1. If helix-only ellipticity at 222 nm (-39500 (n - 2.57) for each DSSP H run of 4 or more, over all residues; to 500) comes out at -10000 when worked out from the coordinates, which of I, II was used?
2. Can you tell which of I, II yields 53, 32, 25 when Cα extents along the principal axes in Å, for residues 7-110 alone is derived from it?
3. The value 3.1 for distance in nm of label points 7 Å out along Cα→Cβ at positions 31 and 143 was derived from one model only; which of I, II is it?
4. For which of I, II does Cα Rg over 2.2 N^0.38 Å, for residues 95-150 alone, calculated from the coordinates, equal 1.49?
5. The value 1.7 for distance in nm of label points 7 Å out along Cα→Cβ at positions 159 and 191 was derived from one model only; which of I, II is it?
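What follows is calculated from the coordinates using simple rules that are stated; it is not laboratory data. Small disclaimer: the values here were computed from a predicted structure and weren't measured. Cβ atoms are built from the backbone, for glycine too; each structure is taken alone.
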Structure I
Amino acid sequence: MNQTLETLLQHRSIRSFTDKVLTEEQINTVVEAAQMASTSSYMQAYSIIGVTDQEKKEELADITGQSYVKDNGHLFIFCADLYRHQILASDLQKQDMIQNIENTEHFLVSSIDASLAAQNGAIAAESMGLGMCYIGSIRNNIERVDQLLQLPTHVIPLFGMVVGYPNKQTEQKPRLPKRAVYHVNTYNKDQSDDLRTFDQTIQEYYKNRQQNSRLDSWTDQMIRRFSHPMRMDVSDFVRSKGFNKR
């Protein structure tokens with residue numbers, strides 16, 4: 001197995017870091033790797049905000065409820081970004097461009113572009129012996145994050161990524177069986193047996209892991225997740241920033 005595959009297959013989320021900050025060279029490497037990700041129609045419809053201001057990091061930690069958002073080697077925020085595209089247009093062109101920028105297709109494109117870039121950056125970080133964790137909980141108060149980062153119209157914060165030197169290694173969490181996620185030619189709707197088997201795997205994982213052991217299953221987690229409304233303000237916020245309006 002080559003080193004790239006080893007890096008990919010050894011991934012785990014790291015939530016505890018030493019106080020050693022990333023060097024400019026390491027930050028640049030992560031960003032450069034992110035920029036080399038595939039991008040739809042060469043749009044490069046994303047931006048990355050590096051947050052170094054400790055007060056901002058502390059407020060973001062309060063928003064997310066996660067202390068490692070302020071205690072890490074570096075914090076990146078990945079944004080869907082169509083601002084630079086709309087400023088390219090002359091006044092005569094702008095109206096037609098805005099109609100397209102604000103449709104669902106380009107909301108998806110910019111979100112996908114940002115996600116592809118982030119995963120490239122994550123792999124680059126892990127290949128340098130660093131740990132990382134994605135932070136979706138910046139959307140707990142997405143409007144406040146938008147204000148903190150002073151984002152213009154047609155730019156929205158999607159998620160964060162903390163990177164740093166692991167303070168301790170974590171156990172690797174199991175993934176769904178291949179049969180549940182990889183389908184050949186047509187979608188396999190008969191997944192009940194696979195999900196039951198996976199629940200048993202997850203129950204054993206939680207029971208035996210060294211830190212924060214508990215009784216739980218994947219099914220129970222997903223039922224809890226989708227049984228209660230969450231972040232219901234995100235839809236209106238996204239539209240207010242000029243995304244997904246058509």
Structure II
Amino acid sequence: MDKYTIENLELFYGDFKALKNINLNIKEKEITAFIGPSGCGKSTLLKTLNRMNDLVEGCRIKGKIKLDGEDIYGKIDVNHLRKRVGMVFQKPNPFPMSIFDNIAYGPRTHGIHSKSRLSEIVEKSLKDVAIWDEVKDRLNKSALGLSGGQQQRLCIARALAVEPEVILMDEPTSALDPISTSKIEDLTVELKEKYTIIMVTHNMQQAARISDKTAFFLLGDMVEFNDTEKLFSMPEDKRTEDYITGRFG
């Protein structure tokens with residue numbers, strides 16, 4: 001089942017064309033990785049999927065992006081869209097408030113105020129990212145006191161707290177040490193049982209390890225999209241092969 005259908009997508013920053021005629025179907029409950037050198041358009045595409053690019057001045061979009069068949073650039077409530085499509089950024093960005101309030105923030109903005117219900121959501125979200133045992137005795141302490149890896153898991157828990165359908169991850173481990181990276185990768189694989197996950201990564205080994213499908217981008221073009229195993233073992237395009245064998249990038 002396709003979660004996203006992207007048709008003839010072009011994106012401009014002023015006169016600069018950052019994405020060129022992208023056509024892509026993303027299946028639900030899979031991990032789809034976007035790879036390619038810096039500045040190739042992969043993060044730009046990721047941010048169109050929950051309309052984060054709306055916040056960029058001079059950004060224009062042509063074409064269609066459909067989520068469950070509905071055009072997200074049509075008449076849609078953007079706040080509701082961002083509830084359905086959560087986002088985790090490159091650097092952990094916990095809010096400067098308690099661990100509890102970080103997780104409860106989203107549900108509160110969507111109208112949940114019962115203390116017992118919020119406590120349930122906080123516990124479940126922190127358990128889902130395997131950090132509950134580490135933080136359950138310090139829920140009222142500042143989230144900024146956590147380690148980098150814990151902060152990133154907290155940010156994933158914060159995204160899960162509003163019960164999204166899709167999680168976008170923009171290089172979620174690039175600021176982390178190898179052990180934290182490995183934990184986030186394991187967690188991501190577990191989460192795909194319930195969520196559709198789309199991840200931008202600079203780390204090709206990471207894409208090869210955890211994703212089901214991989215798209216390779218170069219200079220705003222999507223060069224190739226395939227099952228991850230096929231794309232890495234038998235790329236169809238010479239440019240993909242050159243990139244994954246380290247000839248450039």
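1. For helix-only ellipticity at 222 nm (-39500 (n - 2.57) for each DSSP H run of 4 or more, over all residues; to 500), the value -10000 is produced by structure II.
2. Checking each candidate, the match is I.
3. Label of the source structure: I.
4. I
5. I
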